[in-house]
Each structure stands twice: as C-alpha cells, then as structure tokens.
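Scrolling down, you'll hit the structures one after another.
Each value in this text was obtained by applying a stated rule to the coordinates, not by laboratory testing. Bear in mind the structure is a predicted one, so any value in this text is a computation, not a measurement. Cβ atoms are built from the backbone, for glycine too; each structure is taken alone.
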Structure I
Amino acid sequence: MKSYDKASWHIDGGENEVEVIDRFKDVFAFLAEKKMLNEEGMETYEYGMDSSVSLNSNMVNEQGESFLDTYYDAILSQNPKEIKKNLEEAYKVYTKES
C-alpha cells in the first residue's frame, strides 16, 4: 500500500486543521467525480473527513493510482488554497496523455 497523503502530516506540520480537512474533501470529491475511487475510497468519502483521514492506494482504482502517482506530489506543492483548480488542470493533462 502506498500512502499519498495524510491529514495528520499537515496538521502536525502546523497547518490549519479545518483547511487541511477541507482540502481532503476537495480531493476526494474530485476523485469520486472522475470515478477514480474504489469501494473503500467511496466509503471513506461518504463517511466524511476528519483529522485521521488518509489517501492511499487501497482507496483508488487503477486510473486513480496512475493519476495520483503521476500528479499528486506536484499538485500538493502548489498553492493548497487552489487545490480544485490544480486537480482539474492536472486531469486535463492526464487525459491528453492517456
């Protein structure tokens, strides 16, 4: 299992907990909309996000894993307040390359 991101990593690093959880909500909503979550990922998304949420390879399907492996680190390194826009831009590139 590959861990892509954990809320606790950001919160323990001093980021605002509410902003971190909101960002995870945006990421999971994007992955759900693009049908990249598997059953476990959908359960996590539908259950809701809190400070214990993580995003890992056991939560995504093959397409989701490919997208996250290729783009997630770059997306996180950009302005976190623009996560929705950054995900969409990466997805446009991803779909052109696929």
Structure II
Amino acid sequence: MLKGVYDIYRAGNGAEALEMYEEIKPDIILMDMKMPVMDGLEATRKLREKGVTVPIIALTAFAYDNDRNVALSAGCTEYITKPYRAETLRKTISKLLNLE
C-alpha cells in the first residue's frame, strides 16, 4: 500500500520495533497492536516513556471504542481498524506528517 511512496521497515514484534526505532528514527510508526514477544500497546508505552514524540498509528482488528481508548491512552496518535483502505492509511499519514 505504501511502497514506492515511503521507505518501509518492518519489525517482527514490539521488542524489535523498539530496537528499530533507535536505529532508524522514523518519521512515523505504524504499530500493530497484536504481536508476539511484546504487543503494540506495550511497545508504544515504552517508546513514549523514552520521550519518543513521532506519530504512532495503531493498526488493529480490535474495533470497540474501549480498544481505541486503550490504544490512545497508551500513546498512539491515531487508531485505524482492519480491514482498512489504502486511501484511509495514506490520508492519515499525510495528516500526521503535515503533508496535506
């Protein structure tokens, strides 16, 4: 969905996402909420505890209002439920990176 427009790096789990952030320093993070080793909520909390301020978009199949509130409370900037459309993801990224 985003190849050719952005440089994309993938972490296999939340712990890898933390390590990758330190190496890459991305402009934005797309965080899956359900990952092995460390889930997206814990990874987001740890990034925010370290003072990371880049936008974090929660990507999840959990679509209840409470799930959204938990993700935003953990430090996610936006919340997108699966399945999502490429256009929705691109617009959200553009908005958060002030590209509109």
Structure III
Amino acid sequence: MNRALIVALVLPILATVLQWLLWPWLTPFIWFFFFPAVFFSARYGGVQNALISSLLSVCLAWFFFISPQLSWAVDQPSNLYSLGLFLVMSYLIGDAQE
C-alpha cells in the first residue's frame, strides 16, 4: 500500500480519537482536528490525499460529532452546509499543496 494513502487514512482516524477524548472542551468546534489532518495529508500526498482524507473526515465527523451523535441522521440542514464547506476547503488546501 502507498505510504501517502496510509497517511490519508490514518490522520482522520487519529483526529477522531483525539477529538473524542477532548470533546467536552471542544464541543462547538466540530472540525478542530480534521482541518490539520487534511492539511498534513495534502502536504504529504497532494490533492488526491486531501480528498481521501476529507471524505473520511466528513464520515467520521458526521457520525461522531454532529447531532444526533452516533447516527447518520441530520437534525438541522445547516449541518450539511458545514460538511459541504469542509469539502470545498479541503479541496482548496489540497490544490494549494499540490
């Protein structure tokens, strides 16, 4: 397996674990550790890694940190805008690092 792909998969998982441990103190800031995960994935492997890392980050953040937590349901449509904005920003970060 490609090292860059491993970085793109491992960093969002580490971000999820760290954010889960610190969630009581980070509560409104869903993307706190996911942006650095995407940034370093993009730095290591370019736009493709940024997109892989961002898609995994969106799935993990949606399930663990967007209410209702531990489900794929969406309470507020504004949460979908947050997910979309994160994906756009992740692409731009990856493009800039390419």
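Structure notes:
- Highest-scoring label, criterion being distance in nm of label points 7 Å out along Cα→Cβ at positions 13 and 85, among I, II, III: II
- Computed -20000 for helix-only ellipticity at 222 nm (-39500 (n - 2.57) for each DSSP H run of 4 or more, over all residues; to 500) - originating structure among I, II, III: I
- When mean count of other Cβ atoms within 10 Å over residues 5-12 is calculated for each of structures I, II, III, structure III comes out greatest.
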